[in-house]
Structures are given as C-alpha cells and as structure tokens.
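S.K.: Each structure below is given as structure tokens.
Please treat every number below as a calculation from the coordinates, not as lab data. Every value quoted in this text rests on a predicted model; they were computed, and no experiment measured them. Cβ atoms are built from the backbone, for glycine too; each structure is taken alone.
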Structure 1
Amino acid sequence: MAGAFWCIVEDDRQGRPKKVMAEILGEAARLGGGPVEAVWLTDKASEAGLTQLGELGATRVWLLENAAYAPYRSEVWSAAVAELAARESPRAILGPVTSRQREFLARLAARLGVGLAADCVALAMDGDTLVATRPVYAGKLLARVAWARGPWVATLRPNVFRPADAQGGRTAAVERPSLAAPTAQMTLVERREEASTGLPELAEAEIVVSGGRGMKGPENYVILEDMARVIGAAVGASRAAVDAGWRPHRHQIGQTGRTISPKLYMGFGVSGAIQHLAGMRTSKVIVAVNKDPEAPIFKIADYGIVADLFEVVPQLTTELKKLMEK
C-alpha cells in the first residue's frame, strides 16, 4: 500500500520470524506514520510465521517466496524489493541490524537512490518527516538525521526498541506479488554449516557474557559458557580474542563485529578498546572484571571488579546457580 511502513522480516531460516521482528513492527506502529506491513523474502514461509507477523501488528504481509531467495544474496533481494517498492511506494523501509540486513538495506537504498540511516537507536516523527538518532564516532556522539526524500530506509539496533505485544486472533492479509524471476549474479555461498551452541543468539540475547585477551586461550571459554547456561546468556568475544583464533568471528562484539544492546553485559578480561565499546556501550547495565584497574572499560561500567577473572567467574557461577534454584 502506498505510504506504508515496510518491515523487512529477519527469519531463522526455518520459516519463522526472529523475535527482533516484534521490535521492528512495534516501532513502526508507534510512529504512526502509515500502515504497518511486513516484507518477507524466503524460500519456505510457514503458516505459523505468517500468523506471528499478524499478531505482532502487520496489517499485510508481502510474501516473496522463491527458492532463489535462499541462500541470501543481496543483489537478488534488493532487485526484488526495489521492483515491489516501485509499484507500491512505501513511505519507509525498516529492518533490524543483522549481518545480512546491514548489507541488503544499504544496497537497496543505493538502488532506490535514497539515504540510509544505519544502526538507529531512536526514531521519531517530526511533523511529516521521520528523524532518526544513530551513534557516530564509535558511539561517542549521537546524530539526528533526516532524509532529503523517501522512502526512508533505516536499520534498527536490536534490544533498544519496545517490542509489540502479540495479540492473538489479529491477522494480516497475505499478498504474493508476481515479480521478475530473480537471477543471482554471484555465487558467494557454496555450503552453509549451522553450528549450535545451545545458547541464545548474540544479537538478540538479553544477557551477554564476553571474554577478551584476558581469557588467555580458547580452552578457557568453557567457564564463560558454563555461566551463560546458568543464566540463559549468549557468549561473545573481543576482537583481540577473535583475531587470535580463540572464537569464531560471529561471536565478535564491536565496530567490526556485532552491535549489541542487552539488558546486562558482563565483560571478563576485556580491556575496552574503542572499537569494542562501539559495539556494546548501549547495554543497559555493564559489568567489568579485569586485573588492570586502568582498563578503559571501567570508565563506562556500572559495576567493576578489579580481580583475576579465573577466581571471579567460578564463584559468580556458583552464586548464580543458587539464585536460579530459588
């Protein structure tokens, strides 16, 4: 529908939208700038997923279901959505900050000839204009930006915006538009291997425990994983730990890794380099444990412990188990 706020669906690749979609749909509805619609590119949508989008507030779901949309390729996705946008004239196109949507929405904005506000932490309507607030200079400042013309394209940081409350029985109209057959120009993925740790996904977790160079080696991350299982946390790492090969890149927090905003961030042996702080400084509560009292992370931490993490973590895990058992 012309003038609608489109929310690009981030799914779990199993036919279900991720929980971050509650935040994207909720913020689009709160802005009140137009009808809230979801755009879902997938090779296999599920009825449960369509129901979920309706219950979260989408009035219409544009279902682009085609085998060519998986694995994800930005040139395929952007061509399809640009064609649909030319027909339907949305007012805004919003998506969460994830690895693929960062790339996809940037390419889409370029294709539409409009600006992109990336990694937004606040949105507001100023009269008839959308204004976005986003961090700049590695999170040291916040900039307020607006678009010269629409559609307004933006990515929203997870765990920042208030999620929509699901309402059972609320449904969305499902449209299956006919688009030009997508053609991939590049082959970037030969094989995809899913590795499950049994822990929450880093970008969406409400609690994150992170290890840095002070972990001394990959074998020591087991103590963080033990703690994470007790409290239902995700495990992250600093760039130094990832560069050393101790953790895979998908666990990296920072300017060149994942940007997170959990309710609780606990850093163990993390010094607090600028590029790492850029990825986690919007956490609601920050706890730091480091032997160096001059570590930069203490400057932004709400709680700090100057101690050996190998003494603190086991004791903390024991106490947390006691609390969780009550």
Structure 2
Amino acid sequence: MPLKMLQVAAPVSVEANIRKIASGHECVISYHKGVLLDDDHALFFLLTKSGDRQQVIDALQQLLGTSSRARITILPVETTLPHVEMGGSTDTREELYYKMGQGARLDLNYLILTFLSTIVALIGLMQNNVAVVIGAMVIAPLLGPNLAFAFGTSLGDKEMMTQAFMTAIGGISLAVFVSAVIGFSWHELPDSHELMSRTEVDLSGIALAAASGVAGVLSLTSGLSMTLVGVMVAVALLPPAATFGFMLGRGEYLLAYGALLLLVVNVVCVNLSGLLVFLAKGIKPRLWFERRMATPYVLGGIAVWAVLLIMLIFVIDLRSLS
C-alpha cells in the first residue's frame, strides 16, 4: 500500500527532533503528537506516502537508538481524505525483513503445504491437466525461502541466509521424496506432455525462471499479492522437482537428469535475478559498517550465481548437441 502510518513511541524530550524529521521529508503527509505514556514517553504519528519513507524510518531509528522503550510501528492505511497524490508503492527494508522472515521459516505448515502441492502437481502432470498444475502453484510455498535467501544476501544476514537455505532444501527435498515414492509405486509412465516437457531444458526455461525471480522481488517490494508471485516462482520450481522425483522413482534416470537440470537452472535463475533486483532497488543495511560487511556477500552471491548459470548454459548446449 502506498500509504503507511508510522506510530512512534518515544521520549517526550525528542519531540522537536521528530517534528524536524517529519518536516524535512516530502513523504510525510501529516504529523501530530498523540497521548502521553508512562515514564515521560508519548505517541507520535506520521502519515507517510511512498518516496523517502525509508529515510524517515532510518532517521527515527538513529534518533531513538538509545531508548529501550522506544518503538516504531508501521501500519497500513487504505486511504485518507482529502485525497493525496501518490506514486508507486515500495515497502521499506523493515517491512521486507518481516515478510522474508515468515517466508524463510521451516515449520509444519510449510511442510504440509509442500506435501499437498506436490501431490496436486503430480496429479496434474500425469493427467496432462494444466488447470490442476496451476492449482498446485497456488498452494506451493516455494516463493518464501528462495527470495528470502536473495534478500539475506543483499543485507549480508548470515542467519537469514542459513535459515532460508535450509527451508528451501527441506521443501525441495520433500517434494522430490514424495514424488519418488509415487513414481516407484506407479504402474507405467504416463503419456503426458506436461510431464515430459519438464524433462527438457532450453533457453526459454531460463527466461521463465529469470522472469519469475524478477516478478517475485518487484511484487514483494511493491506490496502486491505474494500468492500471485508464488504461482510464478512455483511454476519454475515445483513441477521440475516433482518430475525429477517421479522419474527417479521409476528408474528413468535419463529423464530424471533432464528434470534435475531444469530444476537447478531455475533455482539459479530465481536467486540471481532476485538478488540483482534487490540491488537495483537499493535494499541494503541501514548502518555504514553493516553495508560494508554486506558488500562481499552481494558481490560474491552475484558472481557465484552468474558462474553457475554460465556453466549450466554450457551443459545445456552440450546436451542439445548429443
């Protein structure tokens, strides 16, 4: 949403500084002081639109860094009267961190959704039913950990990177395992174009995965529906993972290799494009020394993903010639 209300619980003594911050940034539509709290604290409200909202929040954090009771709460606002001219919506670093933290969490709900979406995706793939495959995309939770890993890399947050990596590996492994069990017990290889198309990889598949990563980050930073973006990312990740497991379970190792190659290409493309968009959007740590520490992670991440992508393109070219 373009409009956000910043509710600030802060010492009364910094009221003049908060007013100065509010008057010094164009994104602040209105400012007023609310009720008094205990221990000489008060609530302050800043109604903001897109623009330099991140700078306002950074300035408030710097001002209130020494107060243990200070708190900044970011609240969504549907509309305000009189009408305010607004540009595009962009979430702040703090809002994205909260979203990414949720998406990177490996819990029972994530595993259940992965299990169910894998079953639904396999049914659609084996029946050559595009509608059912799309239905699996709606419930597939593979968006969160992949973009959380790119986000953690852009901030140099090792804890988030580790958590997102483990969650992504856990989800893909579960999808492959469930698919392999079904493939092992299936009586014959289905005659399905949807299934067989996931055993081949070419440049169009790379373009799809790259577009998924870009769309995922742009939508996420713009506050749009994560479900819709999740569909795009799941299109690139879940079907090849399910196909790889199914073919592996059936002993069709050549076809399984093709699906695995497509899966790896998609993972690399989603993460590389996501990291590049985060970089282009200016997502970085607040403090200068944190930005300095994050730089090797960002540059290293881009280099590793780019090298892997070049190697995979080379492998795909060799495979097409054989």
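S.K.: Here distance in nm of label points 7 Å out along Cα→Cβ at positions 136 and 160 was calculated and came to 3.0; which of the structures 1, 2 was it taken from?
M.R.: The read-out comes from structure 2.
S.K.: Comparing 1, 2, where is distance in nm of label points 7 Å out along Cα→Cβ at positions 176 and 304 highest?
M.R.: Largest value of distance in nm of label points 7 Å out along Cα→Cβ at positions 176 and 304: 1.
S.K.: Comparing 1, 2, where is volume of the Cα convex hull per residue in Å³, for residues 128-199 alone highest?
M.R.: Structure 1 gives the largest value of volume of the Cα convex hull per residue in Å³, for residues 128-199 alone among 1, 2.
S.K.: Looking at structures 1, 2, which one was mean count of other Cβ atoms within 10 Å over residues 24-31 calculated from, given that it came out as 22.8?
M.R.: 1
S.K.: Now for a different question. Assuming 23.1, 76 is Rg and Dmax of the Cα atoms in Å as calculated from a single structure, say which of 1, 2 it is.
M.R.: Working: 1: 20.7, 61; 2: 23.1, 76.
Answer by label: 2.
S.K.: If distance in nm of label points 7 Å out along Cα→Cβ at positions 80 and 104 computes to 0.8, which of 1, 2 did it come from?
M.R.: Of the structures listed, the value fits 1.
S.K.: Figure out for me which of the structures 1, 2 the number -22000 belongs to, where helix-only ellipticity at 222 nm (-39500 (n - 2.57) for each DSSP H run of 4 or more, over all residues; to 500) was derived from the coordinates.
M.R.: Working: 1: -8500; 2: -22000.
Derived from 2, not from the others.
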